[in-house]
1. One of P, Q was used to compute helix-only ellipticity at 222 nm (-39500 (n - 2.57) for each DSSP H run of 4 or more, over all residues; to 500), and the answer was -21500. Which one was it?
2. When you work out Rg/Rh (Cα atoms, Kirkwood Rh), for residues 582-629 alone for each of the structures P, Q, which one comes out largest?
3. Just checking, which of P, Q has the largest value of distance in nm of label points 7 Å out along Cα→Cβ at positions 222 and 302?
4. I have 1.02 for Rg/Rh (Cα atoms, Kirkwood Rh), calculated from one of the structures P, Q. Which structure is it?
5. Here distance in nm of label points 7 Å out along Cα→Cβ at positions 94 and 574 was calculated and came to 3.0; which of the structures P, Q was it taken from?
6. Where is distance in nm of label points 7 Å out along Cα→Cβ at positions 54 and 678 largest, in which of P, Q?
7. So FRET efficiency 1/(1 + (r/R0)^6) of positions 374 and 422 (r between Cβ atoms, R0 = 41 Å, to 0.05), computed for just one structure, reads 0.25; which one of P, Q is that?
8. State the single structure among P, Q that was used to calculate log10 I(q)/I(0) by the Debye sum over Cα atoms at q = 0.13 Å⁻¹, for residues 382-645 alone, giving -1.15.
Structure P
């Protein structure tokens, strides 16, 4: 039998099927939270004279979901939404995993034929046969609010946890130092998440909230930002004819030719302060691409050409985003006359013999360039997209952390097929939202007539005066012009950005729908065959409350049980009825089943997260002594201040000094100009923002006000909850 963590990953086949169905029909569903499969159960007594024993898994499994139609092309640079948080159970329970509503993001590889597969042999998804082409399991950005089996410090209040799967579920990264649900620290080379905020701690067991949250909402956005430089080789192509690539030419013009394997079509973009130099493989590192003003009197008649690398202003290229994944190329020299590099066709009789040339900047296909990553001799290309988490809570707003672009490209090492297919280079696509009820404990017993009844924990939901539970709202998809373009220029030394999303360049769907709920339950401890649960929608249904804001949730009909605090209770008792089990009120369950008197247990024995005192954690090392704070989940977190560029997650990248200095300055500028009380993603159209746990909010010490970040180096139990909660 697979370990529980691997069984959890195996069941992502179910999620992939849900995603696929959601692309085929609006009635389908999919969700973001990774699933847990049920393979075994503890023994229990099924007779009425002996109290039933708790069964660990498969008591309730299903989805509460909506459908969000995909946006038009060009909106793959970010996704934002608001979702609700509350205590789903009165106390934390053993064997419970339920995600509160969110979504997930994958690289856009739509239409990929799947030969060879996106997942290489040796990755978990490939070896367990989750294919066939793994488009929906290749790479994901997941996470959200919820409750997980792998949480070490369990709490009735939900937590927010990041999760990223860069290599077909072989690795799941959840914080700058740790994998999802694994207290052992990540290897230095596996770290992929960078601490960006200097005001918010990223606890490896999840971000905690102020206690008492009950239906308040939090905004989350994942936005592509250009912290990284290009790495490796790229084809330089234009929209004029995407089949042609720019080709170097010793002693002559750089010209367009059919893309192939010639070494003089493979280009590297070498950072040079706020600009790049362009070298191709055939002539590196001695020759660089030279542009000019485009005048006929210039060398080579105004065409671009290769020349000995120097400090020439004609060799310093500025890359300006102009559309989704497309750029204008200008040199320092041509900026003065507003000229851009323009492609040509491959015919020798064409202008300048097919050479690329400098022409007045305008919106033409020949000036719309894109850089297509190419693997070559184990050199893995890396794109410039660093997916960055923004949050909007009542006491914290702004960027939190970002994914290293190299994390997504690394899967192409030794597997050239995946070059340029990861989230570092591709548009990010996201679909619908869902709440996955996944791993739930249960009791089962027969009454005196041999009729089977079951009970699941009391799952409670906040309701408003109209009997509604709002789950998610304000979904939006973002283009490069929402934030990426301004950040690109600012990060490279020109212009400025206040970080606020330019929503004029975002897409808000207005035709969302909801999906009917679908739940099942195992037959018994020994038989994991699923029985459909019916009768639930006689108590509660999914409902769309506002199509214009994609606001959806649950509509209760008034027949539901209600807690002492006025929260609606999801059906907890079920009676076997042929091939189904039907929801029944507690009053209809025979007393001799003893189901009304059982309690669901919580036996939390947390493991501590402890960082090593070696490797990337110690060199270059901390800039302060360790500090410990107590969190609302009963744990304590120890952290230390690091200079941003010295934090452990960045050390395996082997950045040049120019890259280190530039990235450090970018973060100093962000800390200086992007405060935590500004609305970055659009404010919610309705609802009240929740508050993060105040202990997670920190203030940099004197001398470290900008350019330093708090890195968690450990988390351990501060108090342990008792067993025996209902």
Structure Q
């Protein structure tokens, strides 16, 4: 390590020029970063269910992305219904809108309309909606007849295009006349709310973190160079990594958005560790260059292994099929690898160029006090190791019991605060009986079947009976089948007076497919060849503990009602819930993949199995306490908090490595107790300062109104502070056993 740093310092200008070129090259890539919280961004990679859903979309279309919900005391008068007519017409012409279905379009052929397109008899129109089974099943009218909705199917374009379409729909709703309220609700608005939550990390919390870190460094060192060195190092790493992500087309989401603050605090902590040691060595009288070399001679080995261990903690997340977590793990691993390279190349140049002689400067008073405190606490813990170990063992037992109480938060709507307008609107609309989230049942006719399949009389009759059964499932908002659409058309057709319902459906199907408008509506539910049909279940926007039983019941009814057909569950919402169900296994796998790397690291440093096991305990302790505490306090695992364990494990191990990097050599010379106390004295200021930086870095995320981000930030900050306490107490109790 020292030879590498020495070579770098001899070519300092060349190294600095190379990193300057990297910054210039990658800076434009930062501007290419975009946000994407679409449902597809959270699907399980490689899942056959995703491929099945892609086939469903290719056959029947992407499904509805939003509803325009109109309500108010003047909804069913001339002005209100004229606005409804305008909404249906203008929404269909917006860019990004694939199709629009609404109550007026549904009944247009049987209504007397005024010049504005509104029904001439508003009261009769309202009564017609309430009496029509398809209007109620499709959510065109609520159960009380106080609200109507327009279904908007969005093109499957990019997240930015969908956001622009939603904004245009909101502009349209903003022109509602007095006495009428119009709102856009549904999956598209939830997606945009997640985009805004992810964006606030970059626009507010990350700048706040930067300001707090700069202030903390300034208050600690009271010197411009000591603030500039670590921040310049961090800036280079952030620009190169984020720029590479932009060039690679990586899209930020509510998970990946936490990467910039994570990368910031980790690289800043590494820089502070080295800078504090360099200042300590310079205080003995060395010039900046030799002091930098001496710093890497003392800290280089620990820096290398802390880079490996931290990288392992984050990179383990790349093993999960949960796409956002995998992306975070992959790019965090690549970013930390680059930061490690820069720590042995760029950082020595910055230290040697900007640091100077500071043998007795007053700004080192804080550092010296922290050194004395670190030694006193360490010696006290070693002298009372029995009490310390018993206390930690007791807390570990309590935490372990809490593990069994861990739950998973699977309702994405509850990620938003209870007062969030998007959450309130969705909950209010669903309480009124208008469904927003769907589970799709895909029925496939058997290969050996004959006839017209689901276009035939028998199958359509079975679908009609199934629809009635499905709508009786407690908790299900509604269900729509192709038979419902054909029955609706038959009730308004003169043929309804001639043929019985079962025969009429089969006769109408080819006629409807031949009509451009009718064929487009029926094609959303029934394939033209009759071999496949889609059954849409409107379910509450809730977690899998609520939706799974509804889907299972519907699946059982469908299999009984459609003998010989293959029935599969599909849709966006089930795929999102499947991702939530995978969180527990993601937690287990990330820990299992990280632990061996840490064990190897400590074995290389200590060269004994017993010492390796001892070294793992202070690092597993914060993870156990946090997860157990989550169980006891009812804090659920979600898409963000599931990462706390592996990330915490990758972070907190750094201080233990710095303490034990020279333990084997020093314990032979000074004795075990003095070896630990000596290292802790030298590193205590860095432990405290980096602990505060890391806690602040994650803690600012706790200010977010987005529940997963807030919980992740708070839990990570607590875990880091717990780890700092363990470094000062548990490590000395385990390793400071004997005096020379």
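1. Q
2. P
3. P
4. It must be structure P, since only it matches.
5. Answer for the origin of the read-out: Q.
6. Result for distance in nm of label points 7 Å out along Cα→Cβ at positions 54 and 678 over P, Q: largest is Q.
7. Source structure for this number: Q.
8. Among P, Q, the structure yielding -1.15 for log10 I(q)/I(0) by the Debye sum over Cα atoms at q = 0.13 Å⁻¹, for residues 382-645 alone is P.
The numbers here are math on the coordinates, done by the rules we state, and not lab data. Quick caveat, the model's predicted, so the values are computed rather than measured. Cβ atoms are built from the backbone, for glycine too; each structure is taken alone.
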